[in-house]
Structure I
Amino acid sequence: DRSKEKELLLNWLEDFRARFSQYNEAGETIKQCETLLQRYEDVVGKLFIPIQIQTEVNRRDAATSLTLDTQIIRFVQSIEKGIPNDPRFPERDNQYMKELRKEFAALIDRMEDFKAKFGEHAEAEPFIKDSEKAFEQYQTLVDSVAVPLAVKNARNARDVSSLRYGLDYHIKQLNGELERDLASMDLKVTKNLYHQLLEWLETFKSNFMEQILGGHSIVLE
């Protein structure tokens with residue numbers, strides 16, 4: 001293919017220049033190659049590059065089965081949909097972020113390849129700009145939900161070594177014991193619940209120390 005022929009000529013010319021550019025006799029050969037390479041850019045750039053770009057845009061991605069423009073649009077729609085944030089189904093937040101990360105990975109891989117092939121051509125610029133804008137939206141979303149989602153996951157985690165049914169249930173249990181009078185309170189159970197909560201809190205503070213020191217409201221609540 002023509003691009004490979006161009007690449008071969010470029011490599012040959014670079015090697016030829018390195019070895020013979022100091023000799024006057026090599027000047028004509030170098031000029032001949034440079035003229036041919038420029039002619040290639042003038043002809044191929046105007047005729048073949050736009051066709052190649054459109055072919056790549058229309059190609060259906062192996063991971064998503066989408067064309068490039070549709071892949072960008074769908075990714076933006078997923079971002080704008082936002083995290084579910086439904087307290088009845090907290091697991092859906094993690095599922096949403098997992099799927100969004102997959103979409104991001106598929107698109108950024110495709111765009112890296114696209115830019116490597118066509119990044120210097122004006123016809124590729126709209127797709128590159130649209131994807132970069134989408135990646136900025138994605139990063140803004142990730143930055144905004146990272147800490148709240150991590151806190152939510154920490155509160156909801158079911159850990160047999162600490163809080164078996166999550167923080168809210170554990171607090172409810174401990175409060176229930178503390179509301180009893182001393183005669184009916186099970187001190188062993190109460191102390192166990194207290195020490196489990198203390199252990200959990202130390203781990204939580206250790207994991208979110210940066211946010212605590214920064215006064216992050218989600219963590220301090």
Structure II
Amino acid sequence: MFGSFFFILEGKGIKLLTKDGQRGRFSGPEEALCRNLSDLDWTYMMDRKHGELLVDVGISFTLHSTNIPVVGVWRLDALEASFGAGGYKRGEIHYHNTLPRYGALQAEMQQERSQQTHITFRSTYNLYYESIRTNSNQGNFASDSDAYKLSPSYMAECCEISKLLDGCKDKTYGVRDEYRVSGHAARIILDNIDIKAKEYLRSSKYHYRFPACE
């Protein structure tokens with residue numbers, strides 16, 4: 001019926017499988033990705049004759065705080081300037097509660113610019129989000145009717161959320177800068193990532209704040 005067809009394969013929730021280092025098991029993120037997901041033919045997928053391989057390359061910045069837990073937050077003015085200079089479309093801003101100057105930003109790159117850079121999407125966010133996120137990135141909580149009735153399932157859900165948030169107070173959370181790029185561009189990024197990360201550390205695009213609650 002069809003003259004041709006194609007597959008779209010999406011991998012989600014595999015960040016820890018590719019984390020740099022892997023306690024010395026692999027030389028870097030690329031080897032960790034290929035070894036941990038060895039059922040996939042990475043050589044074939046890297047060949048652009050067969051289609052486009054897009055991978056997310058993320059850099060996390062987390063302060064080594066041994067005594068006092070701190071939370072990293074992105075400065076929105078610095079992010080908007082960076083995204084604008086990079087040729088991204090108008091993105092989506094996520095403010096942090098009542099903090100108007102701090103938050104997260106995600107945006108696609110303009111198509112013409114994307115063809116030159118091999119970057120399609122950029123996401124900057126704060127890692128404390130990881131403590132409560134779901135695999136689908138969708139909110140998952142009790143229904144309004146259960147809340148109105150104070151049903152056992154609603155009360156159990158509240159207890160779990162309270163326990164989770166209470167444990168977060170004793171942890172330090174950093175920030176993350178993530179790029180969705182072609183497979184070949186990912187290799188170039190990984191080869192230069194240490195230098196670029198050190199440049200970020202010398203900038204003031206992010207701040208660390210002490211928790212407001214004790």
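Please treat every number below as a calculation from the coordinates, not as lab data. Just so it is clear, the model here is predicted, and its values are computed rather than measured. Cβ atoms are built from the backbone, for glycine too; each structure is taken alone.
Figures for the structure shown
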{"item": "Value 0.80, calculated as FRET efficiency 1/(1 + (r/R0)^6) of positions 60 and 116 (r between Cβ atoms, R0 = 25 Å, to 0.05), assigned to which of I, II", "result": "I"}
{"item": "Answer label among I, II for the case where distance in nm of label points 7 Å out along Cα→Cβ at positions 44 and 196, calculated from the coordinates, equals 3.0", "result": "II"}
{"item": "Per distance in nm of label points 7 Å out along Cα→Cβ at positions 4 and 188, the highest-valued of structures I, II", "result": "I"}
{"item": "Which of I, II leads on mean count of other Cβ atoms within 10 Å over residues 92-99, largest value", "result": "I"}
{"item": "Structure from which 19.9 was derived, Kirkwood radius over Cα pairs in Å, options I, II", "result": "II"}
{"item": "Label whose coordinates, when helix-only ellipticity at 222 nm (-39500 (n - 2.57) for each DSSP H run of 4 or more, over all residues; to 500) is calculated, return -10500 (choices I, II)", "result": "II"}
{"item": "Per relative contact order in percent (Cα under 8 Å, 6 or more apart), the highest-valued of structures I, II", "result": "II"}
